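Visitor: As structure tokens, here come the structures.
Just so it is clear, none of the values below were taken in a lab; they were calculated from the coordinates. Because the structure is a prediction, the values reported are computed rather than measured. Cβ atoms are built from the backbone, for glycine too; each structure is taken alone.
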Structure 1
């Protein structure tokens, strides 16, 4: 199930509400959005509209199995295009520096609140609020649910605090305790990416100072102090905490983990190699949005050590943990250049207007892009929504506000038409997201795994209904049907093909069921090939495969292959030593399998 659905949908809802509020507040005011959509559409809005069109067209041209997932991304970009239009209006009305300062204050406040949660988790007091303030014991991850995400958000807040001091919107008496508090909090976060963010600032800030000149001194100094505090507390926090504790204190922070980690041979390193290999097989257009999981699953086993994937057992890598390599694998050179080249075009103007707000926005973007080399934070809508604001708020030589104050009655009426159109589109999308939320609730209700036959039948019917009527949720409905597909029953249901479709899109740990269903359908060669890939990708589940294949009367033709693969895995990883069932049971006589229509 899509566990982050509510957070991601909520971020888009708030973005659309922001658009509606902007329309209402500027209604009939020529100083607001005068011609901004018709005559002076901001570059960021153009960029996101182009991306939306590309995502929607690619899915249909390439006939991807779940077009709704691409449409979900396309509509997200449409939301951002409207937000970019609204942001332009605010920048023109009240000025970039004020708008960016408000955003910086919001990020500082959010980081301070996340810091409270982090310290509650570190102290163990959050255990009393399990499920709300703590998800996993002995891990500091804030309410974002991942320590790397927490480190990312904290760095946003830290740089924002440095900026506010630099533009004299935060007094030194407030800046000092806030920056100490926020940077000290990073000392209990085990994210190695924090060090990468500081290194990125060590490159960006000197370059900006050279280009901008002395006028940038104070703001650059504020960001330098903020970033330096992160490094200071990576070393200083442990001895400080020991002063207040009788027991020895050991912090497994980013610096400590960085020294213990080797990239070569890690799961991430193999996924990067696989993403590059996938890209090389389809370098122009890629395989389509969301295609990396199955393409990496189907790669030749020689990319793995000893021909088996011996890292992260039972986990499907739905992403290569490098956003740029993942884009190359899924979207090819055309899509990747469109995304990155378009972004460069949008932000290029900030290099001409080297003011303090543009520096902060560029620094915040740099944090996210640096993290994207190591993971995929911008695949989460609640991160992408905030990130999208940064290029939207950059000034690139916009006309003065005074140029939008005057205007004929005809122009005012034209502006109102555009404002009404945008407001109606925003309302329609709010309705669509809300309706999708109700459909998602029904999908969750159909995943309760009840025991009675009537309850299971009702749940299956609901899943089939969702699969047919909700393209954006069809994959999640289909993949849930796997739980109701009894591969050892005498007959297979017709909707087993939907379960196969979902496995073929994202082959999670139950991927072996696709091979068994293919065998039951008479596609023996396809079944053996799929199972071969399954054995190599999920070798730690050999005992599961053995139970299904060696003990069932329906898969006698797959037993020899399983035994050979299991023996090969025994030699590749002797510590696991699976039971490979060398002695085959006698073959029972069974009726020819039927497929229910």
Structure 2
């Protein structure tokens, strides 16, 4: 007779799961042993459970299917929590198997005891403790169903001894759990009201997010009908900016002035599949129509005139025929001109700046974009690597971009790349890592060797927590506690058996990236980049301007005028010389 764990693995297999990310432990022995006996599901061993959570999140984001991670009792599954928060906030389907202490000891403050069903409450759509073997098949089915239908994290907590119990097959574990497919759109009256607003408006702007996935053609058709510029939030970049004659860039803290102005100057804003959080970037007086599959998201970022519950694809299919073709395009042409000017200025920064050192980070991102394959997957650390990816990594409908864009956690680029490369072993995966982020999960470089994952890691090595420093400058605070004493990352990689190359001269960068990208295996390119490069948001508040002034004064008073001189040299003198 098969074990309970055998039935769990079979339920995962018939539901299309091919991989489980995790770290073994005694309370997981029954589960991992069942994987060992299954030829169709592989155990993807990582060096830290946090990586298992991130890897599963990337797997789910890229494949669209249920991804699974596992952790042993107590600290083992507790380490999953940051990756699971990221998956939950990215709205991807992940199942976490959280092994538990012996059930007879629960509540006794036993060795390694925690209460996972409480710990994971805030980062999951479903979580439940299995107390008997008979409960597990049904709870597992409900967990998987919740994950795939609500696009979120489900956690099943299982005392280790239950995995080893013998059990007969159950109807709950012999039928696959796959996501349903539905047509979801608003009612006709709501669509007519939305169309009336769009028809009456003179300057319509569209703001799109990740919910536009799979609706690119419908989005372009709507923009053509409205003569509307299209602005994207960061998570919408990969689905919106390519083959788009109405694209005017991104808005937000990392965005373009053109995107900001296109929204601010509109008298009607059509929000499609976006939960863009920054209130200061919304228009002041425009009428707002918001489309989202989740009704609870409507109107929580800015006041709206009409909220429409539905998928972007289904809603646009019903709304576009009700919208009249606009003949005037002054608003669109103005936005496009501004975008062309903004784009030109940004591209002028992504160059070898007369062989000056340190290397411009824009140049690093720009070259990586040029040399990457047409279907490359980019993963990015939070902070300045996200800025450079948002501005210089071009999407084309086949490339993918994955990062901690909602949760905003450091140390995600390498773990996400592990999941991406595992799910797609034949695709190029490039991790744009910060030096601070990489060193937080540095041990996962060993995972690349052990699991034979040819991830290419580009390190933006500026010896600082760079984005934190920018935030301090904006607040008028002298930089403190942000210095990083880094090793030669390339030398460390070589010691691990990984291709490593350190780049200090701009003239060496292209060849180094070319060699790394063509290398048959993992690679680390350690690029010494300018620390004081500023990534200024498109709208500078009075408070931020005051903050930079205070920063300058306080830096001089603190006896660190050389730091201020470096800032000026990097960001002002170079522009003047150009």
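Visitor: Taking mean count of other Cβ atoms within 10 Å over residues 161-168 for each of 1, 2, which is largest?
Guide: 1
Visitor: Out of 1, 2, which one gives 23.1 for mean count of other Cβ atoms within 10 Å over residues 17-24 as computed from the coordinates?
Guide: Label of the originating structure: 2.
Visitor: To test your reading of the models, identify which of 1, 2 gives 17 for relative contact order in percent (Cα under 8 Å, 6 or more apart) when calculated. All intermediate terms of the calculation are to be shown ahead of the outcome.
Guide: Values: 1: 17; 2: 12.
Structure of origin is 1.
Visitor: When Cα extents along the principal axes in Å is computed for each of 1, 2, which one produces 87, 69, 47? Please report the intermediate quantities before stating the final value.
Guide: Numbers: 1: 87, 69, 47; 2: 75, 64, 44.
It traces back to 1.
Visitor: From 1, 2, which structure was helix-only ellipticity at 222 nm (-39500 (n - 2.57) for each DSSP H run of 4 or more, over all residues; to 500) = -21500 calculated on?
Guide: Derived from the structure labelled 1.
Visitor: Which one of 1, 2 has distance in nm of label points 7 Å out along Cα→Cβ at positions 177 and 193, as calculated from the coordinates, equal to 3.1?
Guide: Structure 1 accounts for this read-out.
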